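**Student:** In what follows, structures are represented as structure tokens.
Please treat every number below as a calculation from the coordinates, not as lab data. From a predicted model like this one, the values you see are computed outputs, not experimental measurements. Cβ atoms are built from the backbone, for glycine too; each structure is taken alone.
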Structure I
Amino acid sequence: MSYIPFDQLPDSSRLWIFAANRALSDAEADMLTREMQTFCNSWLAHNTPVTGSAMMKYNQFLFVAADAASFPSGCSTDEMMRRVRILGETYGVEFFGMPRVQYRENGTIRSINRSDFEESAKGGKVTSETKVFDNTLTTLKEFREGKWELSAKNTWHARAFDFVS
């Protein structure tokens with residue numbers, strides 16, 4: 001078996017974060033997670049099991065991780081991406097496509113395109129203190145160190161957008 005619980009993977013594990021364009025229901029998130037965990041259980045790289053895991057956060061973010069010791073090849077990474085795309089189609093959510101920015105607004109997670117986020121930053125609707133999600137993290141260590149959900153001023157968002165504090 002190559003699937004293990006997410007919290008048992010080492011810090012060095014490769015991480016992919018897929019942000020859905022909308023929140024899934026609890027039932028949808030549970031089913032999608034189970035389906036992705038089933039994929040991880042049979043995930044292979046050149047006929048060698050990849051030790052991987054999947055979980056959902058806030059019913060909107062799909063996390064997939066693979067132990068660096070069994071790091072997947074390009075083909076097996078492509079297969080994982082295909083599976084995520086198929087699951088998105090199954091559940092009516094978009095995990096790929098136009099780059100989006102996810103942030104918190106009054107406790108709700110918003111997902112908007114980058115140009116709308118830029119306009120919101122220029123207009124002061126979002127500021128350097130707005131909590132944003134940095135879905136560019138590539139290791140579990142970064143996630144565990146709390147680098148995923150931060151004030152915009154502490155992420156790549158500060159370099160990409162002008163903020164009015």
Structure II
Amino acid sequence: MTNLRDLVSAARDGDKAAFAQLYQEIYKDLYKFAFYCLKNETDAEDAVSETVLDAWQSLRKLRQEDSFRAWMFKILSAKCKRKMKYYASRRGETDISEVEIPVFQDRDDSLELRRAMNILTDEERMIISLIIFGGYDSGEVAEMLRLNRNTVRSKHSRALAKLREALS
């Protein structure tokens with residue numbers, strides 16, 4: 001089995017198969033992150049596709065091979081944030097809360113959890129998704145969202161409390 005650093009290095013040199021293997025390792029988490037943030041299957045798929053395309057085109061900019069996963073989530077979170085701002089600007093015209101929820105085969109993606117995630121604000125969903133699917137800590141999330149670290153921690157805590165209440 002090829003290690004992550006070798007795959008990233010090969011992908012940087014233009015090896016499409018290496019990049020495809022890297023993507024294969026994280027595509028489910030990328031999609032889950034985008035879907036929970038955007039609450040729309042099509043927009044989530046589009047955001048992931050755009051992320052993969054941007055990543056392939058700018059792979060040489062990645063400084064550390066070990067940061068590939070975090071780098072991909074950073075690109076994706078920027079795309080989701082942009083789309084969420086678009087949603088907010090059109091909130092009166094489109095009700096995204098009525099979007100049909102796709103069916104996942106994974107146990108982690110129960111209907112109850114997806115519905116519970118929908119009660120969170122856009123910012124809370126972004127924070128929860130970055131921490132759970134992206135694997136970021138509160139400091140990294142704070143930096144990405146340009147928030148105070150303590151603000152991220154308190155919003156994360158409140159969001160988890162909302163989820164617990166909705167799931168109980």
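**Student:** Say we calculate distance in nm of label points 7 Å out along Cα→Cβ at positions 86 and 118 for every structure; which of I, II gives the highest result? Provide the component values of the computation, followed by the final result.
**Tutor:** Numbers: I: 3.7; II: 2.1.
Top value of distance in nm of label points 7 Å out along Cα→Cβ at positions 86 and 118 goes to structure I.
**Student:** Using distance in nm of label points 7 Å out along Cα→Cβ at positions 22 and 78, single out the structure from I, II with the greatest value. Walk me through the numbers before you get to the answer.
**Tutor:** Values: I: 3.2; II: 1.6.
Result for distance in nm of label points 7 Å out along Cα→Cβ at positions 22 and 78 over I, II: largest is I.
**Student:** Tell me which of I, II gives -9500 when you compute helix-only ellipticity at 222 nm (-39500 (n - 2.57) for each DSSP H run of 4 or more, over all residues; to 500).
**Tutor:** On the way: I: -9500; II: -22500.
Corresponding structure: I.
**Student:** Work out which structure the value 14.2 belongs to, where mean count of other Cβ atoms within 10 Å over residues 14-21 was derived from one of I, II.
**Tutor:** Values: I: 20.4; II: 14.2.
Computed on structure II.
**Student:** Next up: If distance in nm of label points 7 Å out along Cα→Cβ at positions 6 and 150 comes out at 2.0 when worked out from the coordinates, which of I, II was used?
**Tutor:** Details: I: 2.0; II: 4.8.
Only structure I yields this read-out.
**Student:** Give the label, chosen from I, II, of the structure having the highest value of FRET efficiency 1/(1 + (r/R0)^6) of positions 38 and 126 (r between Cβ atoms, R0 = 30 Å, to 0.05). Provide the component values of the computation, followed by the final result.
**Tutor:** On the way: I: 0.20; II: 1.00.
When FRET efficiency 1/(1 + (r/R0)^6) of positions 38 and 126 (r between Cβ atoms, R0 = 30 Å, to 0.05) is computed for each of I, II, structure II gives the biggest number.
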